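Some structures to go through are shown next.
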Structure I
Amino acid sequence: MQSVSYKLAELFIIFILVPVSFAITYPIWIKMTIGTLGFLYIIYVLLKVENNTFKMAPNLNWRAFWKQTFLHLLVIIVITTLYVYFTDKSQLFNVMLSNSKLWVFILFFYSLFSVYPQELIYRTFFFQRYQAFFKNDYLFILINAALFSLGHMFFKNTLVMFLTFIGGILFALTFKKTKSTLLVSIEHAIYGCWLFTVGMGNMLGFPS
């Protein structure tokens, strides 16, 4: 499971073949089965092959993390608020104002059951398994972001693909700097929760 050929085949199946297949119409229970088995495989490899203990990385610079995340969030807030205002003003903060219980529940569920698994797959697993293949760190980050965007292809929305590509770059840079699944998950959750809050949840699969 550590040979180059095995890892390349693994990368192709998990990060290209499966995401592209999810954009094709076939029974949802089959997709859920494939997704579940794939996630269990990733956890197995992290624990048994890569010997990942999931311990918090030592000496995390929380202050620098919060400063960087807050600055990025400010930019995201301005751009997305203007976007929703001018494209569909009725959606601006719609769920938060009209159904606050649903809003709180989705923020919690999304952060715990969507964001963290995504970061285990696309950052923790991806970096540990494939980073050694690339001498250029920035090329590696771009490929990681592109595959993260591809993983959202099933939404069939160009804007979602663009947003997840930009998000993928930010998350990959954070993980490269901190080596912390926790920190990159927090960052991912903050940006994703904001998109839902501001009124862009429908295109990202959030209920409204």
Structure II
Amino acid sequence: MKKSKNYSILSFTCFVIITILLYTNNLGGIDNLLYNNIMSVRSTLLDFFFINITKLCNPLFITISSILLLLILRKDNRMFFGINTILTIITNQVIKRLIRRPRPNHIRLIKEGGFSYPSGHAMISIALYGFLIYLVMKKIKNKYLKISLITLLIFIILLVGISRVYLGVHYPTDIISGYLLSISIIITVKNYYKKFLGGIKNVKNGFE
């Protein structure tokens, strides 16, 4: 738990640093460089690919996936997933309204409203696919199947983030900060929920 707690603190610290740099207008050069490089490779084939990839974290898809997971998961994992997802969404919306960063002005390939920082898609991709990585690590015994599934899920997370920049609705730092903040949240929820469950079991044992 101590090691994962350090990862959570590190992720959150990096998020805070990026936020401060953004707030003090010190990220424009890096953001624009990365953004323009991604824009320069646009093509009809990539347009089609990323428009569909980004749907893997659209509200409808996430809602349906979350309902299915909540129906099939055991009670402890169900609570962990539910708490983490709700906390991730709330945190994202609060910070968006505090920072109020406008979305890029470049030609957008999809319609998207609201503020840009941090990316909701990046955060929810960690909440959903990061949780699935946790389940795979915990439940899958076959080494090669485990590595294959984790690699696939990581690719999905990364591709969703890239798609948001490619489609013209986010800056790269929106994505990076979204990943960092959501990683911090999911680790923190996992650690404290595990501790909470352990406390409940101890209380039950005390009454037996």
Structure III
Amino acid sequence: MLVLASASPRRRDLLTQAGYTFEVLPADVPEEVRPGETPIGYVLRLAREKAETVAASPEFAALRSRHDEPTLILGADTTVVAPNGEILGKPEDDADATRMLRLLGGATHKVITGVAIVAPTEKDTITEVAAEVTWVTMLTPTDDELAEYIATGEPQGKAGAYAIQGRVARWIPRIHGCYFNVVGLPLALVASMLEGVEQRLRAGVIPQVVVP
């Protein structure tokens, strides 16, 4: 059984698109960047914390009690790294969204998703983490185009204040790397990690991956 530790409709849609059957148990984890934390370290920590928070929840215990097969919890977190190195989370308001998009316009930035798979077993817990990086080039929108886009409300709730599958697509001439990573979940990486954890469960191997 697979459990998605996220309320993101985009991640639900992507998992469904890839043919997975899963349950959804969102995790409420603060998303503040810690002092000195790198972008990859940040998303890996949050992905792991989301999966571990769900693993420790009574809702998960109840769900697990109704199933005999091993349960894998998928946590993920996506962030945008501006050309100046700033980690861009979700905008606080329209002014913050405008600021972020002006940082990204006319340059290439990185989108990083941290993925964590947590599989509790009777003996121990398998924990695997990995990150995917995609480079995104964005054109410079005019002030009118930017204002029009902000007015749609689409930037709210999106890391870096945009959704590549939305209206901002007209400003993105190219990407280098996984497109689905920019949407919010690198499917090929997720599939590889799930397969690896399932193989270890069948073999009875319980590695523990610790993220610094």
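Readers should treat all values here as calculations from the given coordinates under stated rules, not as data from a laboratory. Since this is a predicted model, take the numbers as computed values, not measurements. Cβ atoms are built from the backbone, for glycine too; each structure is taken alone.
Where does the value -19500 come from, among I, II, III, when helix-only ellipticity at 222 nm (-39500 (n - 2.57) for each DSSP H run of 4 or more, over all residues; to 500) is the thing being computed?
Answer by label: I.
Identify the structure, out of I, II, III, from whose coordinates relative contact order in percent (Cα under 8 Å, 6 or more apart) was calculated to give 31.
Considering all the candidates, the number was obtained from I.
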Working back from 5.3 (distance in nm of label points 7 Å out along Cα→Cβ at positions 82 and 122, computed), options I, II, III, answer is structure III
